[in-house]
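Each in structure tokens, the structures are laid out below.
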Structure 1
Amino acid sequence: MTSPIIQVQDLRKNYGAVEALRGVSFEIAEGEVFGLLGPNGAGKTSTIEILEGMRTPDGGSARVCGLDPQTSGDEFKRQVGAVLQSTSLPDKLRVSEAIQLFASLYGVSPSPDHLLARFGLEEKRDAFYGKLSGGQKQRLALALALVQQPRVLFLDEPTAGLDPQVRREIYDVIAELRAEKKTILMTTHYIEEAERLCDRVAVIDHGRLIALGTPRELKERGAGTTRIELTLARPESDGALRGLDSVTDCREIEGRTVLHSTRPPATIVALVKHLEASGNELKSLEIVPPSLEDIFIELTGRRLRD
């Protein structure tokens, strides 16, 4: 069996009294797109920064392409590319100059035209970095991360702060890299990114890895509850709805009441009786299969972006 291209064992990191990582372990196969899913402050960025060689762990070990990120120097840098949460270049640097600059740092001679075409930046070849849109800057960051044709690509919140349309454009680029079997480790707190792009997902919260599997496996793991989405004529108290038969959770999400139930038929019967007694009206009801968001709520007791 081929050895994993990324190996993380009992990784620990402290910032003063704060335990950012509390014994995180996982392995990634070559050609896999692996997602670290969790809210801000969960430990995702600390993990990926250790794997990039930017931070030193306080315990455990990490290997990328068989190399120690903290001690392997130039050999390690040739093997990996990275897109950070915030990438900034001089405003007066032209797009083609940025590619040539990064190529010189790695001692390679890629064709700027090839990378520009691949990432839809041909018309921006001579544009200044400061004049690019947020989406164009992120596409350029991806192009720069691939200048030396690395075996592994690290993406830390690659679509954070981008509008939905630009986010979808970045999804398409990552999907192309996935089809080419590029090994990618990405962090995200967007459910749709993990479900759409990742072969496997590790759910991380408060510095601990609490679930690991394919998106489908994780959703099947939470099949013990079903999501019931309601629109009511007037709001009901959480306490009243939480007390309905078989309800395990009740939340208001984007203007809708969302119940989680272990027995949807029993819950719906109890709901109808409750609304009749209170004189409220049910405007709509939808039964939704478990999502990764639901699984996260089950595992942690809170929404992903709380």
Structure 2
Amino acid sequence: MTKLLTIINPWAGRGMAGRRRPELEDALRASGVEHAILATHARGGATELAWQGVEHGYDRIVAVGGDGTINEVVNGIKGAEASLGRRAQLGIIPLGTGSDFIKVLDGFEANDITGGVRRALGTHAQVIDLGRVQVGDNQPRYFINALGMGFDAQAAAEALKLTKLKGLAVYLVAIIRALASYKAHPMVVEYDGHRVHRRLLFASIANGRCQGGGFWLTPEALTDDGLLDLCLVDNMRIDEIIRHIPKVMEGTHTHLKQVTMGRARNITATCSASMPVATDGEVIATDARQVTVETMPSALEVLV
């Protein structure tokens, strides 16, 4: 019998997820399925709740929130799988600020509780890859959508501070703020026989196509090809960055001379100075110098 654990981040979507919790509870109650709803109260809380859910026999764990909430739930599911030998499927009810990952999943719409519950209770699952990252000697972590190093991680950090803005405006303002504070440093990126050694503005490694609330940095990425897509962007003047933003929002930046695109199973990045790192929109390090990333093929079932 299906057991459904729903983990809601009440602060996701600038508090929208919390405000819509009664609607979610009504939809789950009407389904008649055995379920529980738990709310996170601190960063990392969804990881712990997901792990405990798998331990207690829940075979479907539903993340209610944005990409950061999904990331935490995924890490809980995979952590429990490694420790307990039990697997669980991931459900998604996207109520976040950006909700970028769902843009590669057919039929998903942001802020759609009814559709999200229907998919979480359905029989269709899509097997996807994950990325796994280790920053220095820290514990490895999984990501489902994208990892950023450098400027885009700095922009992610700025976005988390903007609590009164919504949607794309959050990320555009965050970019402007990051432009004023971030300094690019020489970086070496090695991936499956290739080596790039330049002063990079940022390096993005992605499983999905879209990130940052609507920027199609890796527009040809596939979630089930066993590879991660790379977008390496050389340092450039502020006026150039601003001029190219519309191209990134359309996914037409890939042929710019300042952009290097690639695909790989294993990636290592080293920087001459400390750099920020973000996974799925959440900053996981501010002082990284070495980052190792690998693909985890067919690592997760997502209910679609």
Structure 3
Amino acid sequence: MKRRALFAALLLALAAPMAAAQSWPAKPIKLIIPYPPGGQTDIVGRWLGAKLSPVLGQQFVMDNKVGAQGIVGMNAAKAADPDGYTFVYSNASISLINRYAYAKLPYDALTDFEPVSLIGYTTLGLVVPPASGFKTLDDLLRHVRANPGKTSFASFGIGSTAHIYGEMLNGAAKLDMSHIPYKGTAPATLDVVAGRTTAGYIDFSSMGSMVQAGKLTVLAVTGTKRWPLAPEVPTFGELGYPLDLPGWAGIMAPKGTPRAVVERMSAEINRLLKTAEAQKDLVEKGGIIASGNTPAEFAEMLRRDAPRWGEAFARSGVKPQE
């Protein structure tokens, strides 16, 4: 009898995750966006929810938890019930760079979350207003060196990929451009257009329309490949400054979220990312080159890239915030 009872209990335990996956989702799904409405992350998060809703049969509710370079949103996701109804939109800045940018970070992206799927890779462009007269990166560098202490670059936050790239260029090219952090890409972009900063590191979704309208000039792009929508713009690496660490966007869940739910969500995201429509939308709406992966591959990527960003952060000379 005891053996039968034990066997029955084992079968129930094995069946529970399968049953959870089959019944999930039974109510709306919350997607925490750690950035303000209207920016790249918000736009892509809402796009993703709109595409997945009809597939999963439930609405996605966007929850913009803004503040402290993504810390507020990530901490809210960490504290959420791991029942499969809360996910968080993450990226290299808030998952990896924050590990080094903040001395007392209240979460660890490598241990406090379940990686679900990468959405894709992001590229930033170094942009200037056309009134500056700069046509090439060398033009900007000559100006900065001729005006010590009088130039600046904009980023979308302290410890962001934009911030680290800017400090990496400062170090590699022996510049002294001051860093001006903004709360998101929208205000940073507007101030570069207005000439209130010398230059800025901006994602393509935020600057694309400004470039097309002739309000911004792109001098170089991060990453290892030229950007599909601006193939004439060289990478920093081509110009002798290897700013090639990958920025990315992805989806995570609170630690302890049922494995079957994580696998299902990952599968649906990856299925979506393989469509031509999704690949086109992500480039145009979010400046993202679609590239999904499995939860295990995502976890391995985080472990691999964390020390690389740590080295870049150390080279940048930025001091961790308390």
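No value in this document is a laboratory result; all are computed from the given coordinates. Model, not experiment: these values are computed from the prediction. Cβ atoms are built from the backbone, for glycine too; each structure is taken alone.
If you work out distance in nm of label points 7 Å out along Cα→Cβ at positions 103 and 263 for 1, 2, 3, which one comes out largest?
On the way: 1: 6.8; 2: 2.0; 3: 4.4.
When distance in nm of label points 7 Å out along Cα→Cβ at positions 103 and 263 is calculated for 1, 2, 3, structure 1 comes out on top.
Please compute FRET efficiency 1/(1 + (r/R0)^6) of positions 111 and 247 (r between Cβ atoms, R0 = 30 Å, to 0.05) for structures 1, 2, 3 and give me the label with the greatest value.
Numbers: 1: 0.00; 2: 0.65; 3: 0.85.
For this comparison of FRET efficiency 1/(1 + (r/R0)^6) of positions 111 and 247 (r between Cβ atoms, R0 = 30 Å, to 0.05), the top structure is 3.
One of 1, 2, 3 was used to compute Rg and Dmax of the Cα atoms in Å, and the answer was 18.6, 58. Which one was it? Intermediate results must be reported in sequence, preceding the final value.
Values: 1: 22.7, 75; 2: 18.6, 58; 3: 21.3, 87.
The correct label is 2.
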